[in-house]
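What follows is a set of structures to go through.
No lab work stands behind these numbers, since they all come straight from the coordinates. Note that the structure is predicted; figures quoted are calculated from it, not measured. Cβ atoms are built from the backbone, for glycine too; each structure is taken alone.
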Structure I
Amino acid sequence: MTDPAEENLPLKTETVDSKTIFSGEKLTLRLDTLKIGDRPPATKEIIAHPGSTVMIPITERGTVLLVKQWRAALGCYTLELPSGTRDADEPPEMTAARELREETGYRASNFTPIGGFVPVSGYSEEYCHGYVATDLEIDPLPQDKLEDIMVVETTVDDLRHMCMNGEIDDALTIAAVTRASAFLDDARRADV
């Protein structure tokens, strides 16, 4: 007899083969052969990713720091929260601290976790850890060699509006703003 709860589950998928077809500095592209239920095997491209972090830097005035930078994959400038890829097995908190200093020139004394999210589950293993960064002090690190970032300070209301109207379309930013709603409400009350 079949458990009624299992009748509504998708078919079990198993990996029958996996082959690395590209290894880069930060990413690996794999070709996995998958078997779903009784169906014939099929292949799927998977990006192996070490993970990332995204930070919501909130100033003592209750404003938020964004970064404007050229995104080569999109061929345009984007406005987004500071974020970055983990170095190998680097703890996410260390990634957040490093990336915040590289991208905004500020160090935070406090990083409060807001949970994580999977930006593109259809083809990537990336898991992004989100943080609210507070008690900011100027303490820059050099930007990465392919970065030329401009820091943009905005109000919480404007940040939320930009996420809703599509001016900001970066998934990590939108997810972090959603997850940190209570922190942003507190910052908004502090905004002068």
Structure II
Amino acid sequence: MSLLPFEELEAGELMQRRIFALRQDRVKSQRTGRETHVDRLFCPDWVNVVAFTAADELLLVRQWRFGSAEFSIEIPAGAVEPGEDPVVGGLRELAEETGYTPDDPGAVVLLGATRPNAAFMNNRCSTIFVPRVSKTLPQNLDPTEEVEVLSVPRAELDALMRQGARRCAAGAAPTATDGLLDNSLVLVALHLWKLHTA
């Protein structure tokens, strides 16, 4: 028997938070007839930015992450405003978090979009590639953001991704210097960039 979509029976109460909304809905399997409840997290779309400086270094940001309760080293990223083009949103987030802007806005490429966690989230995460950026502005951070701007040579990226994945697999406690690039959405963004430049 082929799979069928679950039937939507009842939408629960929407609990709105600052950056997402949560709802528990009642659904029914069209194959078995069994009813169950599912949790759904409604989030804005996100965007990641793979950007390189004139010295051929990947632009990174280090900041405290409340979910993991640790510092994380990532690429510039953020939420896309409703109706906003992901390229526009990505360039806005890049400028706000780092003060860097593209040397040639016409060279910016939308690499694609992925689903962060389709099991219970509705959003997409786009990735844009900015071949060359320069520092032109001061940072313009949100109240919950304290961002340190870093950069690493392109040649070191594979080692940093392997190091981050190993640290995560081992469950090791983080320090200020280990676990670089262990954020799954960053790894996906860098993979999309590698496919684009291959």
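For the set I, II, ranking by distance in nm of label points 7 Å out along Cα→Cβ at positions 49 and 73 places II highest. Ranked by distance in nm of label points 7 Å out along Cα→Cβ at positions 65 and 137, structures I, II are topped by II, which has the highest value.
Here distance in nm of label points 7 Å out along Cα→Cβ at positions 41 and 105 was derived from just one of the structures I, II, and that gives 3.4; the source is II.
Between structures I, II, the calculation of distance in nm of label points 7 Å out along Cα→Cβ at positions 25 and 169 yields its largest number for II.
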